[in-house]
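Enquirer: These are the structures, in structure tokens.
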Structure P
Amino acid sequence: MTAAPVLALEKASRALAGRIVVRDLDLALAKGEALGLLGVNGAGKSTTLRMIAGILAPTTGRVRLGGEDLVEHPELARRRIGYLPEVPPLHTELTVAEYLDFCARLHGLARGARAAADRAIERCDLGDVRRRLIGALSKGYRQRVGLAQAIVHAPELIVLDEPASGLDPVQAARLRELVRELGADHAVVLSTHVLPDVVACCDRVAILHEGVLRHEGPLGGGVSLDRTFMAIAAGAPEVAA
């Protein structure tokens, strides 16, 4: 019997203030896959990420995690999803180690919280700042702390919204390397405006435009991602998959 994908969206739609923001979205993602989610501003990326992360319920359709409906089993999000929003949810009055210990406990790792925090600190190269207050850290280190809180509980699905935003080229390169490493052991959804980040980190790409999935498929194969993205952004009626 074939295992259910880590993530499956089945005709998922979401209306906000009476307007359809995402319409009939079908996507599936397995362990070991990294999906790049692209789209211009207002395409529906953030709404889609919030549905995937269990923060917003679809108005119609379903979001499944390991075959189970996320609306019917919202507790799955706490245990099995790691989410990094564009602005990381940091507590600046805590040290890095204190904050990650706190996050691990929120995700249900009461007994193993310290060990989980230590693993996340090591994986995100935060050892040099583990005892520093988050409020005293640079933008790059804060982004790494945000990523560490998303992976501290070893979730099956990791959802990243513009994780390289505001980083310098060296910090962005290190973050891309870390996302590639995570993609080997987890299912990863990466939303970004930076096409080279998708090429560097992801196996597949999905492009949204005006709330509709206009392109989905593997990277490579001689297809220019730049050309495909620009054609969709310009409103081309048909784009080859």
Structure Q
Amino acid sequence: MKRIEDLNILILEDDRIFAEVLSRNLSRVGLDMSKISIYDSIETEDEEFINLKPDVVFLDLNIIGSSGLDTYYAAEPIFPSACFIILSGHNDEQLALQCVEAGAQDYISKSDASAYALLKSIQYGLIRKKQLLKEKNYVKAFRYSPFASVITNGICGEVLHVNDAYERLFGKPTNNVAQNVSFLKKENINAGSGDWFISVLNAKGEEKMVKVWAECIDKKEELYLYKISEKEPVVS
């Protein structure tokens, strides 16, 4: 993670006076004023704005040309790797919470935007953003893996996701995939790996069981990632 003085900050705020106060408060906790950019709209063709690569974006939801939740939805794709901190007025705290639910990392009340509060929000937001990007990369790697894979909730748990390679090999999972995935021989399980029966649909659209080998290759808290290898052909 970057040192606080090396962070690039973007303030999207149409109240210039407040934006400058925010900028000065950020400088009090070690941020470099030369790395802080202030804009009052995302609807700009300014070349410097287009080429910005902020680590943190402080976003007022009501700026020139945009308002409400739409402002976040419009700004986030422009700076997808940035940590977004919503600047909340006294009348739009609920809206700020909706932005956090939609993917923003934090929100802070404009009336409480002290230097210390800003620093804590940045530190917390960067940690959340790093975790979010890690999870997105994990899901992307899982989805596009050349190996048939599933994610389950715990060992022998419910199947939550199957990837594209799984669907190419076995077809789309049936409605009963979670209930019909089970270990054949629990006594042979080694770190979650073992023989499974899984439910698939044959060419006639009939539900069939097929025996596979499931190898646990990763674990994130209670989520288990299994590589699936066919042991017996699907009945067609």
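Enquirer: For which of P, Q does Rg and Dmax of the Cα atoms in Å, for residues 141-204 alone, calculated from the coordinates, equal 10.8, 29?
Expert: Value 10.8, 29 for Rg and Dmax of the Cα atoms in Å, for residues 141-204 alone corresponds to P out of P, Q.
Enquirer: Looking at structures P, Q, which one was Cα extents along the principal axes in Å, for residues 37-76 alone calculated from, given that it came out as 25, 20, 15?
Expert: Q
Enquirer: Relative contact order in percent (Cα under 8 Å, 6 or more apart) computed as 12: which structure among P, Q?
Expert: It traces back to Q.
Enquirer: Let me ask something else about it. Using distance in nm of label points 7 Å out along Cα→Cβ at positions 149 and 197 as the calculated read-out, with 1.8 as its value, let me know the right label among P, Q.
Expert: It traces back to P.
Enquirer: Quick check for you: by Kirkwood radius over Cα pairs in Å, which of P, Q is greatest?
Expert: Q
Enquirer: Another one. Supply the structure label, taken from P, Q, corresponding to mean count of other Cβ atoms within 10 Å over residues 93-100 with the calculated value 19.6.
Expert: It traces back to P.
No lab work stands behind these numbers, since they all come straight from the coordinates. Note that this is a predicted model, so its numbers are computed, not measured. Cβ atoms are built from the backbone, for glycine too; each structure is taken alone.
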